[in-house]
Structure I
């Protein structure tokens, strides 16, 4: 497969979801800032991999460096849960939050509550784009039907999960800025909900890879739909808030 087409296919899920969420903004954000945060989100992926591998190694220092890329701790159920589900969710969601915190919240482009959700989602979609590219480039012998199938599943699965989890964080960031006395509490709540949601999705997908039962697929669908409805509700609720300018 042509490398350019690999890249285009890997970016496609994130770009489609990006277009969907940008349409929710009544006052469009500057294209330059949208592109910048998307690229910053992409750059978070290598950092996340390093941090995740480090934390997994701390769970089981006996693992060699090379085995970290192919193994997870297997001597404890708790360690498996941490390494395969909770650690990735914790690292990735906190990095998305940190990006928006340091690059957006004190920027003049941030002038209404929904911007917090929007820029968190943009960062999440940038991150998801790199994940998609890594999966496609993992096997250079992958045929078109297989590549399209994988990207199709990631469009409605992992890429969507990154957007939803980031949207949850953005909603609670906005609430914290509207109610400054409870800012830290709101942000902690948002991060916790996003991490739990992401970890639950990771656990279900890992379980499905081992036990392809109908009930597990049903649980994934319920999890995604219910979270998507919640994020949509959050957007509508913030739109009713008076526009603000943090600066």
Structure II
């Protein structure tokens, strides 16, 4: 199976296992892109995370100027800023500090990309034209539960969960090579319509997609059995019976 066909297969497996309502989004951070991948963002959005939503249905090759209205996103993605963008960034930080939302001393704690990309490529995972560094999933709590358990098994440790800014999720995963999640920030939830109440963002390290997907499928199979097991236990106990675990397992197998 070719590399790009493999991503199509992984996208299908993730959608089937988790019953995703939104297709996975691939993000690639590059110094260079193939000649056929020309920057094609039709209009700079008010926030860089809007590209996540657009990329559920199309491939977008973006350069720093396509992110110019979102200097927080430019900061987390280590994109080169013009003097005007640097001034906007400074004004944004002063506004945040005045609100008590983000102090200057907290800025250093926000993950930023170690390298400086010239292009950020966003695409549906199933048709990504180049291998992704990070893959985003937009999930509900039940799906997040499976992801938390799957990624904890794959990464051998608890999955970090962040809030503001949501875009810091990308460098966090790219730098560490481990999964992470974001509850979204008020900016992302203001600009990205698919971040409805109850939706969080999960990010997987692109080079380890096969490994994560194997764990996710395994956990989905386990959850299917476990849910039925607990349903049977509840029925029996609420009916006044005193089932042992072994008898419940017998019913599960019948």
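Quick check: -25500 is what I get for helix-only ellipticity at 222 nm (-39500 (n - 2.57) for each DSSP H run of 4 or more, over all residues; to 500), calculated from one of I, II. Which structure matches?
I
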Re distance in nm of label points 7 Å out along Cα→Cβ at positions 92 and 180: value 3.5 computed from one entry in I, II; matching entry is structure I
By the measure relative contact order in percent (Cα under 8 Å, 6 or more apart), tell me the structure among I, II with the highest figure. I
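For the read-out Cα Rg over 2.2 N^0.38 Å, a value of 1.16 was computed from one structure; give its label from I, II.
Working: I: 1.02; II: 1.16.
The read-out comes from structure II.
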Computing Rg and Dmax of the Cα atoms in Å, for residues 44-147 alone gives 15.5, 45 for which of I, II? II
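Quick note: the coordinates plus some simple rules give every number you see, no bench work behind them. Predicted model only: the values in this text are computed from it and were never measured. Cβ atoms are built from the backbone, for glycine too; each structure is taken alone.
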